[in-house]
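Next up, some structures in structure tokens.
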Structure I
Amino acid sequence: MIPPGLRAALRHLTVVPLRSDDAELRLAPARSLAWFPIVGLLLGAALFAVLSLPLPVLPRAALALAAWVALTGGLHEDGLMDCADAAFAVASRERRLEILKDPRAGAHAVSAAVLLLLLRFAALAVVPSAAVLVAPVLGRWWMVVSLARWRPARATGLGAAFAAGARPFAPTLVAVAILAGLAPIAGAARTALAFGFAIMFGAATAAFLDRRFGGLTGDAHGAAGLVAELAALFAFVPITMEGA
């Protein structure tokens, strides 16, 4: 039987079809946050399986990218697109928050999506398979940190509901334990670098969006997590010297 907190986290972060009753959904924000890194590990395990297929590098990377987006339903990619359109709009804070709710995609949204997919694909083509075990864990852990660290942009909404019960201590312990277990597989130095990159780029993204919106929404927390995840993935990109 799946624990209620894990079931709630899977419902919020993936497309896994799980049923939840009304009472469980009301408790979901408080119960599910400690499970976010574990959902990241489950996602990473699926991506690891794809990258282990006996295929040429580029088709394998493309399949992994497709699986990454499909398993999460493109939820956070959509949030990143909305944030890009709103954050770069020459408008007031109130107008930016209105743009966040607009389902239409503007030029900044399309550019952000293309860059994200291009960078993720490029990394998947060269990183070791173990990298995809680490990056999703850090991305989802950072979402909890941003929920706890930055104030909500709105008093209501899913982001505010999660932020009200956000306590980073337990999720951080879970994430550190997972990373410690993955370090022998992924490499201790690269795993530590991924951890540092996730914090650095995740914090920079959250701080930027906080300035633009006067707080963070659910979309903004997801966007910060995606950037942290991408930065962690790039920590595993091999370093080469031109002409060497």
Structure II
Amino acid sequence: MLEIQNLTKRYRNISVVDDVSFNVRPGEVTGYLGPNGSGKSTTVKIITGLLEPTAGRVLLDGKDIRDDLLGFRRRLGYIPEEAILYSYLTGLEYLQLMGRLRSLPLPDVERRANDLLELFSLGAYRHAPISTYSKGMKQRVLISAALMHDPDVLILDEPLSGIDVTSALLFKHLLGELARRGKTILYISHVLEVVEKVCAQVIIIYRGKIMAADSVERLRDLMNAPSLEGIFSQLVEQRDMEAVARDIVAAIQ
């Protein structure tokens, strides 16, 4: 289990993440939601070991990840929010590089790289440089790279960015299959309807603080809201959005 305990991150005495605690259980997909500037990205950077917290800690199976950060990263698959790739490499070369950096045996690197490219409909482009790929194709390469070493923990930050409808459907089924295989999955997204379908529980953060942490079903009952969008709106946005939309249109006329 991944345990986030009392995480706090301050910049010049301003708390970007303020005493955040939650658990991500194996065999489940946990959604982590919040508007822009709420502290999601900072939390993710701390969990992945890219940023040191001001206070608090992250535990995997009861052990602080900073006691063995390299060992933790061997067990981690991470899809960052922005698709930053070595664009001069081909898709196949990029996955080969990722496999070697993970110290996978060379036969496994070749097999997994080629299989993943085929399964993500990139087989015909395996020898083309990534600079020629569309945004969605680059995103599928990132997903493949995160899965190459069969990680125990997956941190997925906006993984569907630029993905077409068919690939998004495949990814939703993939998340379910990974959860059934006991993976620990934290899913960060703005696409609420996808989160509602794939996540066993959701964590909602606003201005650095946890506003809710429960299953979608229980949150619907507690807040008397028909959907995750309604729950989200009640917790983090009190404005009448229809009225604001009318005011925006009026302002440009």
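Since every read-out is calculated from the coordinates, none of them should be taken as a lab result. Remember, predicted model here, so these are calculated numbers, not experimental data. Cβ atoms are built from the backbone, for glycine too; each structure is taken alone.
Could you figure out which one of I, II the value -24000 for helix-only ellipticity at 222 nm (-39500 (n - 2.57) for each DSSP H run of 4 or more, over all residues; to 500) was computed from? The partial results should precede the final answer.
Numbers: I: -24000; II: -12000.
Label of the source structure: I.
Can you spot which of I, II the value 56, 51, 38 was calculated from, given it is Cα extents along the principal axes in Å? Mind showing how you got there, number by number?
Details: I: 52, 46, 29; II: 56, 51, 38.
Of the structures listed, the value fits II.
Quick check on the output: 2.2 is distance in nm of label points 7 Å out along Cα→Cβ at positions 123 and 147, derived from one of I, II. Which one produced it? Intermediate values should be presented prior to the final figure.
Details: I: 2.2; II: 1.5.
Of the structures listed, the value fits I.
Using distance in nm of label points 7 Å out along Cα→Cβ at positions 155 and 195 for the comparison, can you identify which of I, II gives the largest number? Walk me through the numbers before you get to the answer.
Working: I: 4.0; II: 1.7.
For this comparison of distance in nm of label points 7 Å out along Cα→Cβ at positions 155 and 195, the top structure is I.
Using distance in nm of label points 7 Å out along Cα→Cβ at positions 83 and 187 as the calculated read-out, with 2.8 as its value, let me know the right label among I, II.
On the way: I: 2.8; II: 2.0.
So the calculation was done on I.
Computing FRET efficiency 1/(1 + (r/R0)^6) of positions 67 and 219 (r between Cβ atoms, R0 = 41 Å, to 0.05) gives 0.75 for which of I, II? Please list the in-between numbers first.
Working: I: 0.95; II: 0.75.
Value 0.75 for FRET efficiency 1/(1 + (r/R0)^6) of positions 67 and 219 (r between Cβ atoms, R0 = 41 Å, to 0.05) corresponds to II out of I, II.
State the single structure among I, II that was used to calculate distance in nm of label points 7 Å out along Cα→Cβ at positions 131 and 163, giving 2.8.
Values: I: 3.3; II: 2.8.
Clearly, the read-out refers to II.
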